[in-house]
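What follows is a group of structures, each given as structure tokens.
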Structure P
Amino acid sequence: MVLEEEGSKLIEMVRKNIEKYLRKNEVLDKYEIDEEIQKYTKKKRGAFVTLKTSQGKLRGCIGRPYPDKNLIDVLIDCSVSATKDPRFSPVSESELGDIRIEVTVLTEPEEIDINSIEEAEEKIEIGKHGLMIIGRGYQGLLLPQVPKEHGWDIIDFLNHSCMKAGLPGDSWKDSNVKIMRFEGQVFEE
């Protein structure tokens, strides 16, 4: 669990890293990162960095769902990658003042079985859980805050998670498709 004040420091670090990358094409060195941040980011965690305009328009979102690197390295990598999200034109230095940063720190994804709508409602809580769909050679992920932002119910969330994976919306009903859930702590500017 990341404390609120630690989350604020993560946001500051991500902003400094993005600024350095856009201005100098370099990332923060370990010595430039606050020692306090380094203490609580040694644990391996999954995380996402989301960039939005001040009007709330998505500008980039890149992350790593699995805890295979320490949190500080994940955030350094993903903050740079978010500025180059292939769905959008690259973020420019002139946009820095308009960009708002959101960091989502994840729990490890766990597979869940869902065989009915009732079971889905028992195992997935809107705003608490994110979903990852894996199947037929595809994978898609939606963070916990996404269904709340769009006003989706659980079925909409499952369907959109499948579509994010490039699958038909109702693919979550297929026994060959894995449904993974995780939780995320969201910190934003």
Structure Q
Amino acid sequence: MILLRLFLTFLEIGAVSFGGGYGMISLLSEKVTENGWMTEEEFLNFVAVAESTPGPIAVNMATFVGAGQAGFPGALIATFGVILPAFLIILLICLAAKNLMKRPAVGAFLGGVRPAVVGLILATGLTMLIRQCADFGENVNFSFHFLEFFFFLGVGAVALLLKKLLKKSPSPILLLLLAAAAGIGVGYLFHL
């Protein structure tokens, strides 16, 4: 009975939640607390943990709640329930996309969307860079964090150098690991 309830609850969450993980948080909170699987405080703590782990929050939540309620089978069933709707929708889109991609209107649409997506990603990246490297205090005190800026420049330089040497883009995972190792090294040397 608990497995069916887990599956149906997370199937509903997966089917009616739009807007990605952040759009699902209120529905996740409602369903998880309504079923008594977590208190509101436990839910908030888990959201903090889920944000620091890989994967979408809904999948992390389904896996965690399912494991807590019915062990490994519960984790599998709840996770399957939450991803099933998105999987089926994407599958249908892929099946229809073969014929759609031949139409000139679809090509024109994608030609307009691609630059907008690149612009949004660039704007987000620049905003994150500014927030990481600069502090705008409450009293409009401005301070610039040179160490973070040099890490940004260093990772960019290493990425370009590796791309030139390897003739292909380096793995983002490799760059993250190199930056983490450099951060640990600098922190250890300067006792940060």
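For which of the structures P, Q does the calculation of helix-only ellipticity at 222 nm (-39500 (n - 2.57) for each DSSP H run of 4 or more, over all residues; to 500) return -28500? Don't jump to the answer; show the numbers that get you there.
Working: P: -10000; Q: -28500.
That value comes from structure Q.
Could you figure out which one of P, Q the value 2.7 for distance in nm of label points 7 Å out along Cα→Cβ at positions 13 and 117 was computed from? Display every interim value, and only then the final one.
Values: P: 4.4; Q: 2.7.
For distance in nm of label points 7 Å out along Cα→Cβ at positions 13 and 117, the value 2.7 is produced by structure Q.
Among the shown structures P, Q, from which was the value 36, 28, 18 of semi-axes √(5λ) of the Cα gyration tensor in Å calculated?
On the way: P: 30, 18, 14; Q: 36, 28, 18.
Checking each candidate, the match is Q.
Tell me which of P, Q gives 2.1 when you compute distance in nm of label points 7 Å out along Cα→Cβ at positions 149 and 181. Walk me through the numbers before you get to the answer.
Working: P: 2.1; Q: 2.7.
Of the structures listed, the value fits P.
With relative contact order in percent (Cα under 8 Å, 6 or more apart) derived from the coordinates and found to be 17, which of P, Q does the value describe?
Numbers: P: 22; Q: 17.
Going through each structure in turn, the value belongs to Q.
State the single structure among P, Q that was used to calculate P(r) over Cα pairs in 10 Å bins from 0, in percent, for residues 29-124 alone, giving 15, 35, 30, 16, 4, 0.
Numbers: P: 15, 35, 30, 16, 4, 0; Q: 14, 29, 25, 21, 12, 0.
It was calculated from structure P.
Rg/Rh (Cα atoms, Kirkwood Rh), for residues 45-84 alone computed as 1.03: which structure among P, Q? Numbers along the way, then the final one.
On the way: P: 1.03; Q: 0.97.
This figure was derived from P.
Taken together, the values in this text are just the output of simple stated rules run on the coordinates, not laboratory data. It should be emphasised that the depicted structure is a prediction, and the values quoted were computed from it without experimental measurement. Cβ atoms are built from the backbone, for glycine too; each structure is taken alone.
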